[in-house]
Structure P
């Protein structure tokens, strides 16, 4: 097989197709997650060509019915390894890799832009760079849970799960900074939450733009904070992650609109930011214990 150099920022799914000769089952491209590179696929036994990517690559093995024997080469190092569900592989940008595997399985692949990596370093550590180092199949329970969360976000109403996916990707980057770099720095933690004024700024912004596909970086930018620390402080202030808070705000606004009886359920769902009516129905019932239709009949 010929060697390939791939830039997912430019090629998107076409880059994936050049490596695996198929499109993934689910991807951030299809979900319109601007600036995120996430894919889930269920692959049969096979092999990849030797590949170098412009992005850092993280492979998370979320669904392996049986252990897989793999032969993997990363950045000149070769290893025969036994891969099981919950393992992950780290391939830094520009490093050459090639893999052969002998059993089918489901995998989440995350691509991290070097600019986003550098920004995360500067925002969380106040420094310019930190080297991500290659890791062959390595068990990591937190990364496994992030992989499962990203897979669910892609499968279930992916177009409205961007904020959640960004939160998971931000957590992944910070975890990689702490545990998969040459220096393994300790990150600062905060015991308090957002100031009253900053919290008001963010909640007012959310209320004003509930119909938009809000992003984590957008909300953090309102109060000029890094996404990582914004998530920490927002949850300490509200008891909810930004994603959970936005969902609750959307449902509260939907209840107000349904009570006015001027729009259909589908129109209400769209006006509060749910492009998928089944997604709206599921969250509405979870938070109110009745369906939108029953709620409307009770008014």
Structure Q
């Protein structure tokens, strides 16, 4: 046989053997409380969490070659899922996990370099990653989703709860949640769409802010941007006192009152007026950016 063909076949065998050695499949399960807490820790890779109707936690997927073990244990109403890795070893520990939990569980997911995806989980969610995206569904329970470098996306069913979403480098998108919301980005856009809020705090340093939702009677909306435009559009009628200011940008208000110069020597604009009974409060400020306000 031709020597070059032999080398190619030998190389293919070696690659297949290495791939087989690195592929460490996992398929484990444990009984769990129907509304208990599930803590998940995975340093690198990905974590997908799905709610289901069984009172059990199931873990499937692949573990990195250098992973020591998968810890799956129950203590009372709490289940721990942890990828245990050697100390001071960051190579070949990437693990991709698919985890099914009882649908009424509360979950706490922590990763360093991994994406987090959650679907059909009805309990409280606490989701944290350093480098990766966080994408989750909210079902009327509190959600805290945080990333350092990555996008954060929360989609709800309209139920009232407290939703907190933060990222340093990335965009924040919150759709279909109600109640109270806090969204913050350092370098990225912030968007809140749908739902109705009694309290909303939106902040970004470099990025745009869009609030396309409702403000409840007596509700409070606070929006702050350093470099970026702000677009506020209320789904329904709004009753609030408005305090709006931009240092370098225009204010466009379709409710009627027009903005005034903060000073004849400075470029800033300000606008203060009352809409309806004025029982709510809307405070909007930006350093460099336009503000568009409408219904």
* Structure fact -> helix-only ellipticity at 222 nm (-39500 (n - 2.57) for each DSSP H run of 4 or more, over all residues; to 500), calculated, reads -13500; among P, Q the input was structure P
* Computing FRET efficiency 1/(1 + (r/R0)^6) of positions 100 and 156 (r between Cβ atoms, R0 = 30 Å, to 0.05) gives 0.90 for which of P, Q? -> Q
* Comparing structures P, Q by Kirkwood radius over Cα pairs in Å, which one has the largest value? -> Q
* Structure fact -> If you rank structures P, Q by mean count of other Cβ atoms within 10 Å over residues 52-59, the highest one is P
* Output the label of whichever structure in P, Q has the greatest value of distance in nm of label points 7 Å out along Cα→Cβ at positions 60 and 260. => Q
* Comparison of P, Q - label where relative contact order in percent (Cα under 8 Å, 6 or more apart) is highest -> P
* Asked: Which structure, out of P, Q, was mean projected area of the Cα convex hull in nm², for residues 108-243 alone calculated from, if the result is 8.9?
  -> P
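Here, each number is a calculation from the coordinates, and none is a lab measurement. Model, not experiment: these values are computed from the prediction. Cβ atoms are built from the backbone, for glycine too; each structure is taken alone.
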